[in-house]
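The structures considered in this document are given below.
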Structure 1
Amino acid sequence: MSALPPPRVLTIAGSDSGGGAGIQADLKTMLSLGVHGMSVITAVTAQNSVGVQGSWELPAGAVRAQYRAVVDDIGVQAVKTGMLASPELVAVVADLLADLDAPVVVDPVGVSKHGDALLAPEALETVRTRLLPLATVATPNLDEVAQLTGVTVDSEDDMRDAAAAILAYGPRWALIKGGHLTGDAVDLLSDGTREHWLHAPRHDNRHTHGTGCTLASAIASHLARGLDVPDAVHAAKHYVTGAIAAGFPLGAGIGPVDHTWRLPGA
């Protein structure tokens, strides 16, 4: 007798040749959390532990064809978006997701861990007006909040203003990631009425490449498994905190988080 398929999750993002972030981190996260990961590659980067050496955007037709091939045949139970690079690709992905009956996690990737730009400045308005309104959960870090809204976050109190500014663009929930603040790693999840503060100890480990991709993919995976948004975010926060604690050195720069940290033998 054939086994039932696991929940299916689609990532729409760029490829990280070093394997720490992007599509590679997304698929590792999904496998670790027991869902079937699928991909639409939007860009190819030449990337390693010290930075992004090059980036090549895929044609809109290639992105559209990948999406239709997966969704029309296999189907999806959640989608995560990451690096979209240009206004054209943001618009194409927004058009594709507009009729999708599944939760969408939008990680509005602006820069890499090393400070390399991954989103053209002229694409910001398309993200605001076309992509964020489709999000079940938007997961900006503090730099991305500033890019998208102009709100600067210097303390936990400022995170409420950041959430309100992101929610004004239409996502159902905003997860403001406070990892760039000092002290504990504190995030705020809000839908404008309800607030969930997520606290975790800050681990003394510089090898944190891929944290944003990993968190967003973990949220999408838990949503596909049937959790509601607050429970999915709490479970994803637990997973990424463990992955950060187990992050390992790789190359000459910042190593990746360990996506396998809770698997037997890890």
Structure 2
Amino acid sequence: METLAGKTAFITGGSTGIGLGMATTFARHDMNVVITDIRDDALTSAEQHLRQITERVLTLNVDSTDLDALASAAKAVERTFGPLHLLCNNAGVTGGAKVLDTPEERWRMTHEVNFWGPHNGIKVFLPGMLEHGEDAHIVNTASFSGIHGHGHQSGYGTSKFALVGLSEFLRNDLADTNVGVSVLCPHVVDTPIIKALKTRVSENVAQMIDAMAVAAETVGSQVVRAILANEFYVFCDGTQTRKMLEDRCQDMMAAMDRQFPKSQ
């Protein structure tokens, strides 16, 4: 995609955190911005923020796990701004401890929102994006927890692994089309979720989180760069995340070397 100016973006979970960071950045790139959430108060606050940048804003109360609600939203986008060019499947929920300690309903909720929500967005919006033929892009917000299985995040982490996989297969499907694909894999971003987390950990851990946290609008800028360059993986943070990824890859290659020594 050569430019974002004049194009239309649809962002689920767009009223706070990473979603609002992307919406703010897109607005500054002269896009039409549509954000959804299930919290009317958050939508009102986000709309006021975005209208300081542009009047081309539409807010919709939409549950991304509801196909009919998304289909209605697609019609509203078409009526207001015309064809959709950028779909950001961003809405998500946290949840999960050790596998046996995570309640069944939390397993189902994390997967329903974090995997099936994006799946629904793709099902509703992708056909139209392919049909209009203009440059378009899909961004799925996964997590570094969908790349590296660290800690005890069971339901959340496995749902994000599934979303990374969906994104990789979608990239394959759309390789020769007008629609690009990126998967966003943030580790620690300065969002309300992280702020709440800091209240539940030790002071030392909270300080470490502060040191790692990336601003939501910085993530928005990183996403813009990925869209314009048609980059697939979008990582948001630096040194510690890189080390964790290197260790994971080295573990895999070491296992390959043990089973199939290079001398063979």
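Rule-based calculations on the coordinates, nothing more; no lab input. What you see is a predicted model; the values in this text were computed from it and never measured. Cβ atoms are built from the backbone, for glycine too; each structure is taken alone.
Out of 1, 2, which one gives 47, 45, 39 for Cα extents along the principal axes in Å as computed from the coordinates?
Derived from the structure labelled 1.
Among candidates 1, 2, the computation of Cα extents along the principal axes in Å, for residues 93-132 alone that gave 35, 19, 12 used structure 1.
Where does the value 16, 48, 32, 4 come from, among 1, 2, when P(r) over Cα pairs in 10 Å bins from 0, in percent, for residues 141-228 alone is the thing being computed? Considering all the candidates, the number was obtained from 1.
Between 1, 2, which one scores greatest on FRET efficiency 1/(1 + (r/R0)^6) of positions 77 and 149 (r between Cβ atoms, R0 = 35 Å, to 0.05)? Comparing 1, 2 by FRET efficiency 1/(1 + (r/R0)^6) of positions 77 and 149 (r between Cβ atoms, R0 = 35 Å, to 0.05), the maximum is at 1. When helix-only ellipticity at 222 nm (-39500 (n - 2.57) for each DSSP H run of 4 or more, over all residues; to 500) is computed across structures 1, 2, the figure -16000 traces back to 2.
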